[in-house]
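Next up, some structures in structure tokens.
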Structure 1
Amino acid sequence: MRFFILIVLAATFPAHAAVYKCVVDNQTVYSDKPCADEAEKLDIKVHQPNSRDIDSLLDRTVKMKRDSKIHNLKSKIRRQESKIDQLRLSMDKELAALKKKKSRSANNSAGATWENSISNEMSAVVSKYNLKISVAEAEITRHRDMLSQIGK
């Protein structure tokens, strides 16, 4: 919207503007008024955009915003997919450690109780990671839905 306002404002300015070039204290200075007796008047022609130019700029602006949204959504999807991969790796690592721990249990009543406790812990680990993975998958679905809406 701000871009559109700038275009409208630019369209209202005159097509020609007087600019004066002067040398003051050995430095070139530009001004809208004569800045010295030997000021050189430069005739600057400012392009007045027509409605086709403005429409073209607006169309490109809309397309750039759309492309930016698409890029951002695809990036978010990739991050969530990467997060899921990391969660699965972490889950596998935790489960492997628990399986190793479980394999060291004694073959007696105390060992059976300990083995049962480790099995419960393994179930809790799987539930914890499945929940986190489900949340990430829901985010991916939401972002893909937004992408399909933009594509329409």
Structure 2
Amino acid sequence: MMRRGFTIIELLVVLSLVGVLAMLAAPTFLTMKKNVALRNESTIIVNALRTAQYRSIVSQDNYTHGVHFDTDRLTVYGNTWSNPVNPEVHLFSNGVVVTQGIGSDAVFSRLIGSSTPQVISIGYPGGTISTITISGAGAISNL
């Protein structure tokens, strides 16, 4: 009489193969997850810079506007960093930190939107880095 189904050996072999494949895929998945988080934070920085630039161009509240960078956050503000008006703070997530440009300010001139040239880099300690540049004319790019 023939029985239908799988033997315990067959099930253990299949489960072992699935486990090995999961172990091989896990590092790739984690790297991809970190890269997506880094790209999202880079986009947030570019948007914050463009927001400050736009506010300076239209002279919102008759102030210049800028973005201040700390290790784990950025702050969009009006007026000056020493006397900020309406500061908006964004904390970086997933362990992303500023690796170049800590303590710096990107301040945009009123009506024109120009700034001093600057480079801001973010990333994971010992890992992937994303670089945002601001030209003297105020062009903002994410490399």
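We did not get these values from a lab; they are worked out from the coordinates using the rules stated. Model, not experiment: these values are computed from the prediction. Cβ atoms are built from the backbone, for glycine too; each structure is taken alone.
Structure above, values below:
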item: Identity of the structure behind -13000 (criterion: helix-only ellipticity at 222 nm (-39500 (n - 2.57) for each DSSP H run of 4 or more, over all residues; to 500), calculated), options 1, 2; result: 2
item: At a computed 0.45 (FRET efficiency 1/(1 + (r/R0)^6) of positions 30 and 62 (r between Cβ atoms, R0 = 35 Å, to 0.05)), which of 1, 2; result: 1
item: Structure (1, 2) behind the derived value -0.89, -0.96 of log10 I(q)/I(0) by the Debye sum over Cα atoms at q = 0.17, 0.18 Å⁻¹; result: 2
item: FRET efficiency 1/(1 + (r/R0)^6) of positions 54 and 126 (r between Cβ atoms, R0 = 41 Å, to 0.05) - highest-scoring structure of 1, 2; result: 2
item: Of the structures 1, 2, the one that 13.0 was derived from, the read-out being mean count of other Cβ atoms within 10 Å over residues 94-101; result: 1
